[in-house]
Structure P
């Protein structure tokens, strides 16, 4: 299995390790519920070095990004970040991603762990007509996320910059414990927080992770694994590629129309999406709560009017909200808040109700 440069730190901290798409990563340390609630109340420290970093540089870098992504990257300025998607010709997902504008003609695309090689190959193929140099530097970068209400206070002890000046979905370049880094106010938890990208030796990375954990103890910040990362993002309805978004559902069906800018000009998937917007969608990704006992899990069947329709795309017993929640696609006529349907859990059908999302929103 592949390992991140923080790997030794996870074993020192006695993390429960799993094979995550070929990476040796911790699913939990003290427990998923404990870590989840720590992030909501104080903070958590995540190793997310498995994410992919793809750099664009050249006089047509912007044009290339505009052609392969759904959002309008022309709205970016240096130091700003945008959530977007790579789309198939049908308007479905190759992946979702973040686009960082470093400078004029210089961008960073952050893609999902399991997709970095696939995405890089797809990107290089689709941008061959543009004057741009594209480099996949995923194996060179480490990424650490510090998330939660005290994340700024903790990370401030490691940098010389005023982190309060960084707005949400903005970033700076600076040093973290003497290591040149990209420091962004972003995250996948619904809380305030930062993601830090850097190149370093393994020893430097391990020392940084352990020191963050040690300094964090005073504020009840804990090392956090993939399990809590998943439950945290579900409580705020952040889609997971491979579960909630994939190459068989469009951006509009996934309730992500806000990252679709049809007026910006030509891009992959535009025409089918333009047509779908005009004619209307037939299904939609919704959030639900169970009204009876049970825990909805990914892959459980969904029944509409007693007919099997699809499956739960994401589901759990929410650790902070203390109730069973999930996401699924429903026919548009059944997707309104308050609509009821059923989920197959073991040998019974359990009542579920469509609710407003996000399930949780920080104050």
Structure Q
């Protein structure tokens, strides 16, 4: 693993897919707005260098270019975008994925899609029911990581949707149906545990093992559903352990927008988790210190790394480097060990425009540098 500076930076969620990528993958000619977007970002981050092919694409020949080439450009764009912003760890912004839940479910047997449900605001996801034994014919995300590894200039990482979230966001028909009689709360919990562990062992663990064999050393397990049922934090940890059992990689767990104290101490049982990647900026407001929750790590004696959210992904307001630096320094003082901190947004920036997200990320990197200089200098 490469050496990192104090307060290294990373992204921890998806980016908005460019207008040109969405149109191009459908084989549609680019409209004026999509053409301008492609040309502007190609000038800024240099992701598409084959002039003849680019010319064809901009002239409206998306169908001839093909969806595969457009997806490759989308992945290269995200890599160059994050690298140009200055991040120490990068990936492709999930450019090849439909959505974090659906993309994973489509790789597995034992599920049947039923329709779209609302997740938040005007965002929807296609929800499935587990109707049989969970399994995969082959590990997934391999081609995605191979591409990232081959083209990334910064250190590559890869996020994967965790077993608890896959189970929680699905209807549990199969495992619940194996329990006869009245479906009491204890029976439902037992069925949910079976579901989580089966997904972990039969789908996610073989995928993680294959990714590691392909050279993926930094893997983020996404569990956004963890905070919705605090009484099931033990299932989150058990699923994480079943998925990572015996595997050697730098595993982190990303949980966003939760009351983290309610997940402790059960979550501490996630044995191979080396980093907690959480949101803090969202709760850091006038009169409220969003980083005081970090005190619980000292209370519980937990010394793992912290993926420190310093950008509010729900607002267009761009945090200044000074605000970012202040948040990092506050967190470092609470933890007592600045070397534990990785700096990142609260979550994915896909709900922000590419322009706003880029400004936020570049200011985040500048803020990390500012905090690094201050922390490394004389301290009174």
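Quick one: volume of the Cα convex hull per residue in Å³ came out at 149 when computed from one of P, Q, so which one is it?
Q
Taking 1.3 as the value of distance in nm of label points 7 Å out along Cα→Cβ at positions 257 and 345 derived from one of the structures shown (P, Q), identify that structure.
Label of the originating structure: Q.
With helix-only ellipticity at 222 nm (-39500 (n - 2.57) for each DSSP H run of 4 or more, over all residues; to 500) coming out at -6000, pick the structure among P, Q it was computed from.
The correct label is P.
Can you say which of P, Q returns 0.50 when FRET efficiency 1/(1 + (r/R0)^6) of positions 161 and 337 (r between Cβ atoms, R0 = 30 Å, to 0.05) is computed?
Q
Where a number appears in this text, it was derived from the coordinates with a stated rule and is not lab data. Since the model is a prediction, treat every value here as computed from it, not as a measurement. Cβ atoms are built from the backbone, for glycine too; each structure is taken alone.
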